[in-house]
Each structure stands twice: as structure tokens, then as C-alpha cells.
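Each structure below appears as C-alpha cells.
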Structure I
Amino acid sequence: MKYNSQFLVLFVALVCFSGDIDAQRILGDTLKNEREEMIPFGDMNQWINRRIKESGIIGGNMKDVYAIGPTEIIEGAIPYVNKGGSPWATSNVLAKVAGITKTNTSVFPDRRGTGFSARMDTRMESVRVLGIVDITVLAAGSTFLGSVNEPIKSTKNPQKILVSGIPFSKKPRAVRFDYKIKLSGEPNRIKATGFGKSKTIKGKDLPCAILLLQKRWEDGNGNVFAKRVGTMVNYYYESTNWVEDATYEIMYGDITSSRYYLEDRMHIQDEERFTINSKGESVPIQEVGWADADETPTHIILQFASSHGGAYIGSPGNSFWIDNVRLVY
């Protein structure tokens, strides 16, 4: 059924963030004269559980759709808006397309000690109509600072429903968090769009962490522009048990001469991201160059994902856990 195919392609596109970065300066777990600030709800101990019943034509199952925010249970297919001051969004979404209610959940709370961490999984997602498999696509888990404009209603340019980044004017030295990695073990990735057979994509699937500081402005026509103030990107090549207090330097200004810079991967406008302008419209963030190192940012982008390489690409079985996400000054 055509509308189900459109729906699956739409919500899977939301969970994939590309970047392909594999070099980043890693610092010690303590810096001289440092000061830490936990990002609100960055301890991952509070979760909202949205209990949503999917449409009967695709099984009518009750699904748990999680959001990072003050502990609460929400019953019903209610569009989610960030609650309690939480700046976090995830690839877990609600869609209502052609009268069908469908969800995607690829980010979960996972018990860690006396609290929780955030777990992101890469997996195959199938939708069945009247018990018959209709379409199967690859979906990756992602957690990021920003929001999602629910419910999803259209298959046109799914990135437009994401609000990437939040207002931020500080200049931290580093980002610090705990993490755990489980790679699928596959030497190559697959691309499964739901149309035709899956394809092999050369290269190991790698979870990633990306932090960008931007100085944004808007012109009279509502177009949003940005210069890159700070950059941190790291990809993970091996499975590992919990690593505590991993600390990654944020590099400021034009970093093209840095030994840690990779031109084809850390370049300006590394991917298309969107925001809401002063007119209430979703518009692309047009990143136009490097800011001076001493400039003050207006926004922070921070995102974690269990796969890299773009929409529908990855290796089922990849998992990426994060906890205690902090900024270091």
C-alpha cells in the first residue's frame, strides 16, 4: 500500500544523521582548573513514556515511545513538545500519514547502576499491513539537542521537521560524557530504503558524537545563516564496555590547519540542518564559513547516533549508550 511505504521512509529518515568524521582530539578525564556543567537532563535518569496505540491496519499494537524529560506517562497519540525544560529530542517519533498512526522507537532508557543511560540502536524496521510484510527499512537511533515538530504528516523533506540545536552563548573547553559501544561486527554496511533489495555499502558502521557551536543570524526574508565557532566530532571504531568521563576538545575558529581536521568530513555545511525562523517557518541553516575563534556563539548543536553515513544506511546490531553528558569550562 503506497501510503504505508511513504510513511516508513519518512520516519526512518529522521533517525539518520550523516557526518563520516573519524578524527578528534581526546583529552584526559580532568583538565586544569576545570568546571563542569551537566546539560539539563543529561544524567539520563528521567524519561517520559508515551503510550501510543498504532492503527489497526498495521497491527494495532501499543508502543512505548520514550522522550528525555521529567518522569511521566502520557497516554495516547498526542504530539510531543519538549517538557520541563528538557532540551533533548530523539529519533523516537509519532507519525500520522493518510489516516494511519505509526511510531518509531530506536532510543530507550537502559538501566545503569541505580539510574539510567540512553541507548540508541540500529535495526531493521518493518511495517505489516493485515499481517503481510509491506516494507522494511534500516533505522538508526539518535539523541540530540533540539526538538521535533510532531506529528509527521508528509514524506517531503523529513529533515524539515527537526529543529537542530538550541540557543547557547557560552564557550566550553570540551564536552564530557560516559559511553558504551557495541558494534555489529559486520565489515560493511547495508542500505535498505524499503524500495527494492538491500545494497551493500563498503565500510564499517560507526556510532558518532557531534558538537558544533554556531553564530546564527536572520535576514529580512527569514533566511537563517551561521558561521562555525566551535567543532567537535568523534566516531567510534571498536566495541567497549563503559568508558567514564570521556573528554573531547572543542576546537575554535578556522580549524582547517589543525592536525585533527579532515577537510572532506569536518567541512562547513557538513549536512543540511533546519531551524524555525522568526516567522515560525522551518528553514535550512545556511552555514557560510568559519567564525573567528574569539566570537561568541548563539547556538549549540549536539547529537549522538548509533550509525553514520546517511539515511537508511548502517549495520543492524550497532548500539551506542551515553550517560552524564556535561560541558567542561
Structure II
Amino acid sequence: MKVTMQDIADALNISRISVWKVFNNQEGVSEMLKEKVYNKASELGYTKVPHHQTAILSKPTQEITVAVVVSRPDSSLFWSNIIHRMAQELCSLNINLLYVYVPSTYKEGYVLPETLKNPNLKGIVVLNIYDTTILNLLNTLELEKVFLDVTTDFNYLALQGSLILIEGKDTVETLVTRLIEDKGYKKIGFLGDIRYALTNRQRYEGYISAMRHHQMVLEDDYLFSNEIEITDYEATIDCYLDKVHNYPEVYVCVSDFLANFVYQYFLKNPKKLNHPLLVTGYDGTNEYANVKNEITTAYIDTFKIGKLLAREILNRIEN
């Protein structure tokens, strides 16, 4: 079958005009995209590559590396799945993925790893880093950058890169609305550190919006949105719930991770409740045995997020 420029464009998910520009040495396409087009043309057996460009097909390709900058990458299946899918996507494009680990909290004198000065490193994807000082350090790097979420107090308007957020406000607002309208719940609480992550804050905003829309009372005793140290989640939640004397009918938790500790607490202290309690989470990873199939949660497609992150950093590198 005859191979056309449209076949090459379809294989690379780009426009036919971009392929035409490459073969006719026109402006407006990056060197990286040119390389992909030539390689794909050779792979598909395209025979109309201009003579002055055929030599490029035999040249060794430039090594391109992208780094995922991450803290505690193995702390959750949620993050591991995102990184794994991103690695798959980059590997399919013959791009190296470098893992760079940074601490979860900044300490005086800390400097970023030397590996971020690798001359072949073209861009970084930043995820599961929720320390504003470390985020600011990464933001100063002269590399293409994609951030998946940031802390609430990070100045994202000064961001030197792309910011991708997992939608949360509308989803939680819909969840709480259904709890009220379909299930008849009136006493609904919220648990989660809303300073930790911008996505956490947006989920809280969704909860508040639904409660106010339905003119529900926002009981102080039902709300806990204070800062929680990453290593003290269980102790902090246990301490808070120990002090509560009037529990709501529902606890809307900012994540499955937190919901897991809430559920564990009441398994350990069943006599603290004098009525049924519904617990909801967010993420849908099913990695916490205590709450698997026991809580209502919002499913997040981590594989799609991984692919999106890979595509976005490549888009920034190429353009």
C-alpha cells in the first residue's frame, strides 16, 4: 500500500501540514518534531523524502531525557500508576525518563540534585511535591516544566511552566448534592488539609458550595481542615475524632488516604458511634484494604493523567 504524508501525520497524531513543512524545510516545526517525522517516514517506508533530507535519516538521533521530580514516589499506588504510565508513553517515543527524588519538606541549606543539570535533560514533570520552598526552587530551573498540582500558597501566577490540576470542585459538589437530594442526609462534615494542595482546597470549595446551595448548616464540630503533617495523619485524625462528641451522618474526606484513617478509627472505636456513618473519599485507587468497596469515592484515571503529563512536557519541549 502506498504510504502518504497523511499516514505519517496520523501515526504521529500531528497535522499533514506539519509533515509537509518538515519535508520542504519550512519554518514553524522543531528539530525534535523533524526527527520524529523522518524516523516515522523511514519506519513506514515512505519513498518521497526529498533528497537533501535523506541524510538526516541515517544520522544518530539526539538523546532526549525528561525527568520526573518526585517526593515519596512509592507512598501510594496512585502516584506509582501515574509515573508508570508516563514512563510507558515516553519510552514509546524513544525518550529517556530520569527519576529525581527530593525530600518532602525543605530544610535550611538544601539544594536541588546535580542530576537536574544534565545537559541532555530537556524538561521535568513535578508531582507529589507539596513544599512551597522546594516548588519555588524547581520553578527557577531553566528547563521546560509541568507541575501536577501545587501547594495552596504557591504563587502559580508566577509559574514558569504548565500547571495541571485534577478536577475536584464540581465532583465533590455533585457528590454532596446527591447525598442531600437523593439520600436525605443533613449532617455532613468535611475532613482534609486544605492548605496542603490546591486540589484539596478545590474539593473543600465544592463541599462548601453544595452545603450553602442547599442551605445546610456548616457545623464547626463537623469540619476539620487544619494542616496535617504528612507523617502524622493517623495520629492527627485519631486525636481530632477523640475530641468530637457529636458526629455527622457523613464525613466527606479529601482523599481515600485520609478516609482510610477515619474508617480505621471507627473500626477501633465502634462504641463512639450511636448512628450509622457514611465515609466518602477521592482517588478510587482501591489500595487501602480497610475501605476498599466500603466507601463512596471519585475515580481518577491515573493512566490518562500519566499520558497527559508526558504529552504536555513533550509539547513544551517541541514548542
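Derivation of every value follows stated rules applied to the coordinates shown; laboratory data play no part. It should be emphasised that the depicted structure is a prediction, and the values quoted were computed from it without experimental measurement. Cβ atoms are built from the backbone, for glycine too; each structure is taken alone.
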Highest-scoring label, criterion being mean count of other Cβ atoms within 10 Å over residues 139-146, among I, II: I
Which entry (I, II) yields the derived value 1.00 for FRET efficiency 1/(1 + (r/R0)^6) of positions 91 and 211 (r between Cβ atoms, R0 = 35 Å, to 0.05): I
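Rank structures I, II by mean projected area of the Cα convex hull in nm² and report only the one at the top, that is, the highest. Don't skip to the answer; put the middle values down first.
Numbers: I: 17.0; II: 20.6.
The maximum falls on structure II.
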Relative contact order in percent (Cα under 8 Å, 6 or more apart) - structure with the largest value, from I, II: I
Structure (I, II) behind the derived value -1000 of helix-only ellipticity at 222 nm (-39500 (n - 2.57) for each DSSP H run of 4 or more, over all residues; to 500): I
With volume of the Cα convex hull per residue in Å³, for residues 115-218 alone derived as 104, matching label from I, II: II
